[in-house]
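What follows draws every value from the coordinates through simple rules; no lab data is involved. It should be emphasised that the depicted structure is a prediction, and the values quoted were computed from it without experimental measurement.
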Structure 1
């Protein structure tokens, strides 16, 4: 499985670097594509596990919400602003619940699972666009996040595989505390190193804090996505990326990290 992982990375990493460097509409379109494919994988997983979900509402509101955020410049509500995002947020809850009222068989679980997919994937992952849009260092922060996660995952995988003894979670039996510790240390060191290498206008303390958040919440986010797969009896979210599984498998760490790092940057500077 290592060779397909390496080949996929050799193709995918230069593309991601190019898009992050370009920013603007091209990068936003890339993240929107990631969101759309992730929504499809989520709906497929729910179907595989016989879990009720409103697939049309999932796709509709799951794509309307990040579009509204994009045109609102990432604000969910603002005085005197367009307030597209605030409107779509409200409409999402109203729409999903109303559709269920008129369904032949009504399930509260279907409302919950549909909203979970929309907010977990569309709302959280859109913050990857918001991070890139931060001034004056959105590009450096995005690269810092991406590179730190890549190195953290690699360190956790190889160290856990060779030295891991104590199981981290029953959800992911192969993950170990030793691997998680290696990933955490790698995240802090990489975040500080990359920030300095890229001349990002942030303090070493800020970079170290970001590394701590990445080292904790990136790995928790990974396990959270695994919990969904285990609940439906799936090993991967799809087989779209050889050696990596699906889009959700590749971007699972960013589900929690995208909003956390965005608001960390907004609130601490």
Structure 2
């Protein structure tokens, strides 16, 4: 079995602030990156203990957050921006059997979601697909699902884990912190987060082998609306091929193929 891992930094234990930790210019950003890399390594150890042959780590946080020199020696790293065309990324994902997310946060507007946002903490108010709000977990799960790959594990705060469990019954969800506010949380210790993630990763593989989780697929056609904080961002998004301006802050795409719009 081969595992495709998507990573983010806002769902990591001990990471609770955009300005101080999540943003690249933050005073404690490098320390937060080390915390993320250690949680990734714990997940890799859990997967390897269950016979996983390969783990590809997709560094999905902005311009990058994985500390390469501290990454597990058995992991491979996908990094760098701008990314290649979506068709190439889809080809890469298709090489793997299952998808997981480490360090995930809840969607924008989740009241108890520490560092909650959807794709951009500075620009996006919401994503809505076929009338249903989705966050980054939904984007990853539906993208991988359209390629025939199930999302079998998520780690992050309790709100992110709840979001994932509502989308995908049976998913392994490892909550390493409790969000009290957008920039405040109660985290387990670094050591305990590693133990929980390592154990959860191993359990995710065992559970999937015993009771396979199906890829997440919603029926089409698809209407995908993205709402922004400010009109200038919507101005730019309106210029995307096939985009329709709904109002001052919302731009919409429609397609029969979810892969045409879900990463837009």
* Who wins on mean projected area of the Cα convex hull in nm², for residues 76-179 alone among 1, 2, i.e. which is largest? -> 1
* To do: Name the one structure among 1, 2 that helix-only ellipticity at 222 nm (-39500 (n - 2.57) for each DSSP H run of 4 or more, over all residues; to 500) of -25000 was derived from.
  => 1
* **percent of Cα pairs over 36 Å apart from the coordinates reads 8; which among 1, 2** => 2
